[in-house]
Structure P
Amino acid sequence: MLHIYNTLSRQKTPLQTVEPGVVRMYVCGMTVYDFCHLGHARMLVSFDVVQRWLRASGYQVRYVRNITDIDDKIIRRAVERGVPIRTLTEFFIAAMHADERALGVQAPDAEPRATEHVAGMLDIIRVLQDKGLAYQGADGDVNFSVRKFPGYGKLSGKSLDDLRAGERVAVAAGKQDPLDFVLWKSAKPEEPADTRWDSAYGPGRPGWHIECSAMSRDLLGLPLDIHGGGPDLKFPHHENEIAQSEGAFGGTLATAWMHCGPMMVDAEKMSKSLGNFRRIRDTVTQDTADDVADYTANPREAEMLRFFLVRSHYRSVQNYTPDNLQDAQNALDRLYQTLLNVPPAAVVIDWAHPQAQAFKAAMDDDFNTAGAIAVLFDLANQANRESSAQASGLLQALGGVLGLLQVPPRHYLQSPTRFLPGGAQAGGLDAQAIDALVAERAQAKAARDFARADAIREQLRQQGVELADVAGGQTQWRRV
């Protein structure tokens with residue numbers, strides 16, 4: 001049985017769904033005012049693996065991941081660039097989708113935008129106001145009364161006495177309590193016209209937290225089976241979602257809460273505010289510009305990044321360093337070299353097979369991808385040791401469950417990579433030039449001109465290309 005660590009209960013519990021065999025999962029997605037970085041990649045890949053395993057386990061999955069396309073940061077960026085809000089958000093949504101394609105992240109079943117659900121947000125605010133949980137301040141903003149919701153703090157473990165307004169939002173003059181958070185922001189005269197909607201509270205726009213309460217309810221209903229997101233959303237965003245949704249409608253917002261761990265750089269969380277981030281696009285290609293949303297990723301570097309993320313448990317603290325990327329590249333290359341050396345048989349996964357069982361046991365234990373990856377290396381060792389096409393085939397099939405090992409091995413290994421010693425030099429020769437030198441070397445060997453053959457091997461080595469003479473007189477090459 002699949003067990004999930006529930007942030008709310010702080011323990012692993014069996015997956016329980018409202019409707020047998022159906023999982024309704026809502027994950028908080030991107031605020032689209034800039035390019036995605038590796039911290040975002042971790043969230044995207046983590047929940048992509050979750051939904052892949054749920055489907056592989058036989059569940060019917062309804063996966064919703066939202067887009068925040070109205071927000072203070074978005075407004076500031078649009079004003080800085082002198083463009084309409086929609087122009088800015090459409091560009092960064094397209095850029096996010098390019099990043100997802102590069103990482104092999106499958107599209108969610110629905111991808112609602114906040115601006116499409118303002119009416120639903122206003123409905124919830126009205127219900128909260130009718131119940132005495134929301135009020136409109138003198139400044140026009142509508143706020144949630146935190147102290148009137150008894151369960152506030154149950155997700156994050158924070159008590160009201162410990163909370164500080166500075167942890168949340170700047171204290172506004174219209175608040176009755178500094179802990180209260182905004183549901184509806186009154187329009188300001190200096191703000192662009194495309195940032196406001198008409199409402200019973202006057203023109204304005206929704207606060208950040210209310211959007212997910214509306215979108216999850218509109219598209220999935222309540223309660224959700226799984227609600228997920230990044231590590232920084234536990235508080236205040238998800239805490240506030242609980243207060244809004246359960247305050248308005250009673251019951252439980254979500255049965256299970258999942259949060260991936262942070263991506264760290266030098267003991268600090270990777271974030272735009274700290275300026276210590278590395279963008280996804282800068283990791284998977286060198287051929288894209290800041291004014292271009294779409295791009296074609298290097299297949300080897302893109303899968304290396306996915307492998308780097310998947311090889312750690314989704315809840316663990318993960319450290320970004322160039323050495324860690326190089327180590328991931330080395331490890332993934334070994335798996336692909338196995339697939340090249342031992343061509344895989346076409347395999348339908350038999351979950352009764354001992355190694356498939358071990359893989360399943362790992363994934364059923366709170367999506368333990370680190371344990372699942374260990375099974376892949378066991379299969380690679382077996383395939384190499386026994387020249388077993390079946391083991392190689394199972395390796396590839398199980399890798400596919402994680403979104404790995406689906407690139408043709410030769411194409412993968414012949415793609416350049418910056419994340420190995422000498423890898424940057426490999427771009428100096430294209431595949432056609434390398435093939436020509438390999439053919440010339442074969443002719444030199446046939447003519448017993450071994451000095452020339454050795455010179456060509458060395459020439460290629462210095463260009464970051466490694467040769468391997470295999471059975472049948474063939475020569476394989478790969479970039480290293």
Structure Q
Amino acid sequence: MEMIFSKSNVETILDYVEEGIQIIDARGRIVYFNCSAAQYEDIHREEAIGRHILDVYPSLDPDTSTLLKAIEKGVPTFDIQQSFLSYKGNKITTVNSSFPIKTRGKIIGAIEISKNITHVQELSERVMALQEQLLYKEKKDQKSQDSTSFTFLDIIGQSKEILKVKELALKASQTSSPIMIYGETGTGKELFVHAIHASSIRRNKPFIAQNCGALPTSLLESILFGTVKGSFTGADNRAGLFELADGGTLFLDEINSMPIELQVKLLRVLQDGTIRRVGDIKTRKVDVRIVAASNEDPLIAVEQKRLRRDLYYRLNVVSLVLPQLKERIGDIPILTQFFIGKFNYKLNKNVQKISNEVLKLFENYDWPGNVRELEHVIEGAMNIMDGDTITLECLPMHFEKYYKKNIKKIDVEDISLKEALENLEIHLIKDALIKWDQNISHAADELKIPRQTLQYKIKKYKI
């Protein structure tokens with residue numbers, strides 16, 4: 001009898017089901033998303049497939065995700081209510097029934113059937129937000145400075161350190177209170193700010209970023225607050241960034257580098273929501289959510305009188321501290337594969353992975369430049385390499401020196417005589433099999449051992 005229920009036919013049928021259906025593998029990665037689930041979460045399927053479920057739903061964790069609990073407990077659950085924020089900041093409530101998927105007694109994934117019970121009023125608000133987004137689309141399409149490029153889905157990582165910050169940031173995105181972000185260079189401060197704005201009720205309003213340490217005092221003041229004609233030679237009536245960001249978000253990077261005299265004016269904006277253009281006598285009302293960032297501990301800047309204490313407390317309503325890459329070592333393999341995929345597309349390459357030596361190096365290196373340094377290292381290696389694996393030879397010279405000085409020494413100290421002999425044996429067997437094109441008899445002759453012995457070792461070492 002001809003099989004009519006093929007995989008594609010089943011998926012087509014499931015796309016007509018009203019309930020949302022998601023399937024994850026044993027590692028928590030999404031392998032299937034039907035149309036209803038995609039509509040619930042307001043996400044394109046191609047964005048979700050292959051991603052870890054906690055990347056797509058950053059407000060969840062292993063204890064609150066019904067799908068992950070199905071894998072952990074190995075038992076089905078029925079009609080469990082779950083409320084969460086999507087990575088876009090949408091509030092969603094569903095009733096879920098989750099079932100572990102087993103084969104030969106081993107859990108290989110989980111499937112979940114969910115029904116959206118979000119209140120009609122919340123759904124109406126989402127529709128209104130989409131309408132506002134369409135009205136604002138023309139301005140966004142100009143790719144001007146007042147647009148965001150990233151969401152929480154772009155913040156890669158599954159370590160408890162980064163998940164905790166993502167959860168706090170997602171919650172903070174639902175308010176209009178000021179935020180202070182502290183993180184070293186390369187930890188992703190601007191990425192978080194973009195994601196916060198994109199998930200907030202201000203997401204269809206302007207997003208403007210300004211580095212406070214990049215300009216002299218007079219120029220920075222006129223850029224932030226605007227000018228009136230005649231306030232200085234050549235000055236004209238011009239709105240500043242606060243007016244341009246009205247209704248939206250203003251990101252002030254390196255706030256610890258802002259001149260003290262401008263900090264007084266910024267404090268006034270935070271206190272009463274008014275600004276005064278340079279040379280003007282009247283005040284103007286603005287509605288701007290301020291997010292400030294510092295690449296050093298702001299309390300140190302306060303103690304050294306480079307950041308006003310009253311301004312610090314006014315900005316630090318919500319505080320986010322971004323972990324260094326060396327504090328989230330578990331995310332290095334995920335980040336590495338993400339950057340490999342990114343530069344495969346950009347450089348038209350087909351790189352698959354990094355070698356074990358490179359992985360060990362990456363996990364022991366201090367990463368003073370944090371995630372940004374890792375990205376640049378991967379990009380540099382892929383520009384000069386051949387083949388599908390990034391090896392030590394592809395990395396900058398100081399990495400190879402670091403490996404020889406630190407990692408190689410660790411390898412020698414940690415390995416036992418038995419392990420060393422087994423590694424040598426595996427290496428010799430693999431070489432012989434490659435040389436004789438997997439012919440076991442010839443390889444056994446090459447190694448001067450009986451054929452049965454070689455077969456036993458191949459099975460033992462899973463070669």
Structure R
Amino acid sequence: MVPADQGGGLMRADLLAEPIAGLDEALAVVEAFDRTLIGGLLRPQPAQAAALTELAAAVAGTPLASLVAEAVEKAAVGAASEDHLLALAAARTALLGAVHDALVTRADEATGRGRAEQPAVEPGTSEAVNLLAAARAWLADLARAGWQGIDHDLVSGAGQVVFAMLPDPALRRPATLLDGFAAELAASCPGAALERIPVRRWADLWSRAMLLTRPGAAGSPATDTVTGRLLPLGVDLHEHATAVQAQVHAVFEPAGGGTPRLVRASVSVPKPDTVVGVGVWQLLRPHMSLPAAAGEGRSMQLTDMPITAEGDLIWGEAHARLGEPADAFATARVALPGAGAGAIAPFDRHPAGIAIPVFLEDYAVHREDGRLAFTLAGHRLAVDTDRIPTAGPLTPEAVATSSACIGLLRWDAGAFRIQPLAVETVVKKKTATIHAGAWAGGTADKMGAKAEQAATEAVRVLRERAGKLLRT
């Protein structure tokens with residue numbers, strides 16, 4: 001990913017542009033199934049029945065074959081039970097999982113990076129079977145009605161289920177998913193009036209939620225502990241109307257030597273929809289020091305920090321302390337090329353979940369129709385500037401004038417793309433680095449400080465109002 005004469009390995013951009021056998025066919029089956037959910041499966045039309053038959057044929061050689069064949073037979077005549085719909089969701093998920101695996105294998109070949117194998121996952125347990133069943137019943141009603149058939153009465157049925165699930169930590173994951181999904185659907189009611197339906201997204205949310213309502217589906221990830229130095233690469237900010245997450249990508253160097261590895265650490269908090277932009281950092285800061293350390297260019301020393309086989313740190317402030325300054329671009333040039341990648345959890349096997357840290361330099365920047373692309377060794381790689389958060393100083397303009405980039409290799413709209421996390425560019429005739437998460441710990445930047453002040457006032461007012469509500 002850096003020139004060979006600097007000790008790294010060149011990223012094979014040509015491999016990222018080559019077609020992958022069977023990929024388009026698998027995606028076509030998924031797209032056909034997703035269209036069946038537009039009109040719903042209560043009274044399926046011939047085109048919907050044909051799409052369901054294609055889904056069954058696509059998994060005919062897998063352990064799901066008999067379950068899906070039966071589910072398709074019932075669904076094609078409008079008689080699918082909740083278990084049948086669960087089988088259809090599993091088949092769709094399996095196909096996208098296969099697409100994910102093919103794409104990750106190609107990305108690993110292009111970056112020359114090794115990857116650990118997924119260890120056995122202990123099945124989860126749940127005593128709240130009735131709540132999961134209630135959630136599954138609501139999701140089944142959605143599939144029967146279809147996206148064009150949703151209304152406020154149907155969507156509001158998730159409210160009581162989510163309210164009952166949230167207090168149970170074991171159910172927090174499906175509860176949060178259902179809550180966000182229901183909020184999106186409610187904002188789009190009535191479905192019959194929709195001019196544009198996010199077909200892939202809603203099918204993704206529906207199928208993931210269906211699988212999570214199966215008791216023990218999520219399982220318990222295998223964990224270990226690590227001690228050593230954490231070198232942040234960048235912060236990826238995910239923002240939703242009701243929640244925000246900061247995910248720090250980093251290289252971990254074990255104490256006493258050993259192979260460095262790619263790791264992630266995430267912090268997620270609920271948020272009011274009025275807190276946006278720089279204001280989200282105020283919600284995140286009290287819960288984890290790592291985003292601020294990454295924004296300030298500091299390493300962290302970890303002692304017995306729990307970690308999953310996938311490379312996700314189960315963050316605990318008691319296991320971490322602030323370390324010495326660590327330049328992210330130095331880490332990207334020296335440590336990133338030799339860092340091994342973690343395994344991939346079964347539930348994360350989806351093309352949208354691909355986010356592989358890479359370092360690029362010596363590229364040419366092209367702009368066409370307002371979209372940026374990097375050209376490496378004659379091969380063009382699209383730049384996804386839409387993912388750059390407004391909560392930081394990184395802008396598409398800075399990316400367009402950059403000479404080096406730390407980013408995440410993603411796959412979207414049928415092609416690999418780069419999501420910039422940080423760039424090296426020239427500001428006032430001097431080389432400067434600009435990070436998307438630079439304001440995580442606060443900022444003296446004039447523009448950022450002004451936005452932070454406005455956000456502070458908004459958060460203060462919301463907390464004051466919340467306090468009054470709690471006292472009444």
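Where a number appears in this text, it was derived from the coordinates with a stated rule and is not lab data. Being a predicted model, the structure only gives us computed values, none of them experimental.
Here Rg and Dmax of the Cα atoms in Å was calculated and came to 26.0, 92; which of the structures P, Q, R was it taken from? Going label by label, the one that fits is P.
Here Rg and Dmax of the Cα atoms in Å, for residues 159-438 alone was derived from just one of the structures P, Q, R, and that gives 24.5, 77; the source is P.
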